[in-house]
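Pasting the structures here.
None of the figures in this text is laboratory data; all of them are computed from the coordinates on show. Note that the coordinates shown come from a computational prediction; the quantities given were computed from them, not determined experimentally. Cβ atoms are built from the backbone, for glycine too; each structure is taken alone.
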Structure I
Amino acid sequence: MGKVLFVCTANLQRSPTSENLFQGWKGIWGAKSAGIMPDPKGNLLTQELIDWADLIIVMEPIHSQYIHSHFQCSPDKIRTLNIADIYFRDDPELISILRMKVPSILEKY
């Protein structure tokens, strides 16, 4: 089973929505999520999570830049969705965007 890590800023809205949506996707992907500056309720991005993941999907370029400057991580492991921080957790529009963008990434990896 592949392991995908979704990363956003606070780990409250976008990345947990992604994790829930793609956990167990097609029976071949396990998912976790983290934030680069998480809310106390969120998960902090760590080297352990980076190492756990086969694929890292970030919401914005700043998240990729943060990973490259703070962790050991191959650039080939990261994909960027370009989803702005304007959605609440489980927002139907966010879910629709994720369903459009993420499957093609998971299928190609």
Structure II
Amino acid sequence: MTDVVKRIAEGVKSGSIDPSTIDESTIEKRLFTAHLPEPDLLIRTSGELRVSNFLLWQIAYAEIWVTDVLWPDFRRRHLLEAIVAFQKRERRYGGISAAVGKA
């Protein structure tokens, strides 16, 4: 994110970026991952419940699946388990569930 902010600041300084036009798109276009789709699923190994500054902007709407399995021991069956769990989730992209408030 620091590199993105520096590139935007350089653009403002050179006059190629109007500060009043800076929005989410301005940031997204300057990320190192700009050419990649945002991840839908983040698999966190070793039971850690933090993301450790990993793709902070990109995982804003990603589902996070945590496993106690250490990365060197992570196998295809663990990936399939994560995918099955992911498929059962209701993706709300920051919204409220349709089921909320219904009794």
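Among candidates I, II, the computation of Rg and Dmax of the Cα atoms in Å that gave 18.2, 57 used structure II.
Set I, II, criterion relative contact order in percent (Cα under 8 Å, 6 or more apart): the highest-scoring structure is I.
Work out which structure the value 19.5 belongs to, where mean count of other Cβ atoms within 10 Å over residues 16-23 was derived from one of I, II. It must be structure I, since only it matches. Comparing mean count of other Cβ atoms within 10 Å over residues 8-15 across structures I, II, the highest figure is found for I. Among candidates I, II, the computation of helix-only ellipticity at 222 nm (-39500 (n - 2.57) for each DSSP H run of 4 or more, over all residues; to 500) that gave -11500 used structure I.
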